[in-house]
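Trainee: Below are structures written as structure tokens.
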Structure 1
């Protein structure tokens with residue numbers, strides 16, 4: 001693949017840094033900055049999400065700051081004006097590796113989304129009829145369906161562990177499901193249903209003691225909480241750019257260790273995935289995670305994700321995590337004071353991320369969400385998975401204390417508090 005000229009790439013980087021650095025510079029520590037509304041209001045100005053809407057559904061789709069959209073647009077214009085469609089693929093791999101704590105970009109493969117990353121593992125890992133995979137009972141369809149499809153095709157057995165609010169019970173229940181035929185444990189790092197943070201590090205330790213692979217659905221943590229996949233001990237970690245990283249829509253990634261890579265055969269493939277192929281019938285895949293991405297790609301999305309990572313890094317992932325936790329804690333406190341026994345939390349109190357799920361007493365969750373939107377212009381997400389029939393609220397760095405207060409008043413109005 002051809003490369004964009006170094007001069008053009010360097011110019012784009014300089015334009016980006018110049019556009020955001022005055023707003024992002026802060027010498028405050030993360031905890032102090034978390035409560036600095038003036039600073040976060042400045043950050044908010046970079047996000048074009050309409051001010052006529054209180055957006056509390058970042059867990060589904062994260063709006064990009066203008067700098068990211070501009071980088072995507074510039075790359076599209078560059079490609080269309082020059083026909084030069086390649087780019088710095090390895091530079092982005094390194095940037096992603098730094099975000100997730102991978103050893104190097106060699107452990108990063110590009111995908112279009114989380115589901116595709118999961119499918120690479122689910123379809124390619126060595127398993128035969130009767131072998132088992134353990135999922136949770138609160139999966140997004142993107143993790144459940146690839147494994148169920150493998151079961152339909154090859155006769156593997158899919159088991160579902162029933163989650164509990166405490167880590168010890170979760171670990172015990174997983175352990176009880178493990179048999180001599182268990183090959184993979186594939187569960188979310190943070191559940192899409194309630195925002196519960198699962199004990200992935202402990203799950204990995206348990207699994208590896210029994211020679212079982214571990215894959216984490218990491219759709220939510222990158223950009224929401226600091227992450228180190230090496231410390232977690234997972235063999236594979238899947239994520240995307242379009243949620244908490246606030247990157248372009250249509251690009252994701254797979255982290256996979258070298259050891260696990262040897263047991264996950266690419267099932268879809270093509271040009272650029274190979275070290276060698278020939279008319280002699282031989283094929284050698286690349287020795288890195290690059291073996292899983294192939295053929296012509298939309299480098300505008302790659303450049304946009306790199307811009308999103310640059311943006312987040314300029315603010316500081318520790319500061320982003322502290323701000324999200326501050327907003328979430330404030331919202332949970334205010335909700336409890338305002339609504340009392342009209343609802344209860346499904347999210348464990350120890351899981352303070354950007355996601356909070358509430359269960360209303362005697363009120364239809366879909367009706368509540370519809371009226372929040374139609375009457376008060378508050379966008380949330382209904383959780384139908386696992387028959388929870390609840391409402392999920394998610395806050396990010398473009399959210400404000402004022403947004404939270406307006407949501408509380410809207411909820412009080414609809415619930416008659």
Structure 2
């Protein structure tokens with residue numbers, strides 16, 4: 001079956017563009033573009049059983065993705081990450097049905113792979129010859145990997161606070177890697193917009209690229225299927241520009257339009273207290289987020305942003321539509337959540353652990369009930385930011401010499417009994 005996508009449409013002026021037009025943002029007004037699907041037509045012809053017999057990757061949901069010709073597909077086996085019950089975390093924070101979607105299991109160890117398999121496939125279909133993006137690390141590594149697979153030259157601008165581990169991943173894929181300095185994210189946005197206007201270079205920055213968030217819709221489809229074709233009560237997502245949360249919203253709306261779901265989950269956007277422009281706007285009842293905070297002041301490097309693209313309007317709209325929430329969490333709350341997740345066998349970076357910190361806060365306030373079905377999206381591996389572990393356990397490690405007299409107290413602390 002071919003894609004049900006019909007065209008791209010501008011959020012603001014409603015101008016339309018074809019699926020084979022290499023456009024980033026609206027040429028008329030500069031607005032963000034979104035793919036539109038013939039969901040009613042798809043509802044009549046979709047063979048769900050056949051879809052679910054396909055391999056459990058993002059591309060299982062082929063009809064709801066915007067690629068016109070499958071011959072251009074670029075994949076590393078992304079998606080289909082496990083949904084795991086977190087009993088020990090749930091016991092600690094008072095949520096009996098807490099689960100985690102562990103997207104650290106993706107090929108480059110982050111959720112970004114869902115977006116770049118789609119956007120790079122589209123770039124290949126559009127005949128793009130050079131691509132670039134900016135990153136705090138995870139997006140750059142994913143972008144570089146998929147561009148290498150597609151054999152398209154690429155340039156990544158890396159925020160100057162990115163970890164060595166993330167920079168190493170970007171470089172190994174053969175991508176030209178350049179350190180980027182700036183005072184505010186608004187400067188970066190202006191630079192990217194000018195690159196489109198003056199240089200005509202196709203971009204892969206979230207939302208400026210109209211296809212990246214389409215890959216995040218697969219979260220909704222997978223969660224619905226993993227939960228026995230049911231919708232969770234809450235889904236909690238880390239947010240910088242918010243592609244993951246917007247994709248979740250769009251995906252669940254599509255499931256509802258297809259008659260596969262009867263409601264939407266309540267969505268939660270999480271940001272660090274050092275730079276929470278979305279949270280601040282949500283709490284003030286605004287539809288546009290203003291620049292606010294200092295992204296460098298938090299351990300949550302992957303979601304540090306003081307000025308979301310498009311003023312965060314898409315995210316605020318999704319939160320309003322789902323009666324959702326926006327939560328800011330401290331570094332100490334994220335570190336505590338990292339330790340809790342470790343007890344359930346999960347090692348994630350602080351920007352992922354923020355979802356558990358948010359769940360704990362909302363549970364303590366009585367907003368999330370103890371029996372609510374809650375899913376925390378874990379977006380990146382702890383191996384991307386291992387130095388954070390030293391802050392979780394500042395006391396350091398014990399040391400012994402290789403002598404049984406020193407080993408025995410560790411293994412038999414009760415003096416040899418039992």
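Trainee: Check the numbers for distance in nm of label points 7 Å out along Cα→Cβ at positions 103 and 135 across 1, 2 and tell me which is largest.
Mentor: For this comparison of distance in nm of label points 7 Å out along Cα→Cβ at positions 103 and 135, the top structure is 1.
Trainee: Tell me which structure, out of 1, 2, gives -13500 once helix-only ellipticity at 222 nm (-39500 (n - 2.57) for each DSSP H run of 4 or more, over all residues; to 500) is calculated.
Mentor: 1
Trainee: Let me ask you something else. From 1, 2, which structure was relative contact order in percent (Cα under 8 Å, 6 or more apart) = 22 calculated on?
Mentor: 1
Trainee: Quick check for you: by distance in nm of label points 7 Å out along Cα→Cβ at positions 79 and 383, which of 1, 2 is greatest?
Mentor: If we compare distance in nm of label points 7 Å out along Cα→Cβ at positions 79 and 383 over 1, 2, the biggest value is for 1.
Trainee: Can you say which of 1, 2 returns 13, 31, 34, 18, 4 when P(r) over Cα pairs in 10 Å bins from 0, in percent, for residues 159-254 alone is computed?
Mentor: Considering all the candidates, the number was obtained from 2.
None of the figures in this text is laboratory data; all of them are computed from the coordinates on show. Here the structure is a predicted model, which is why all the values come from computation and not from measurement. Cβ atoms are built from the backbone, for glycine too; each structure is taken alone.
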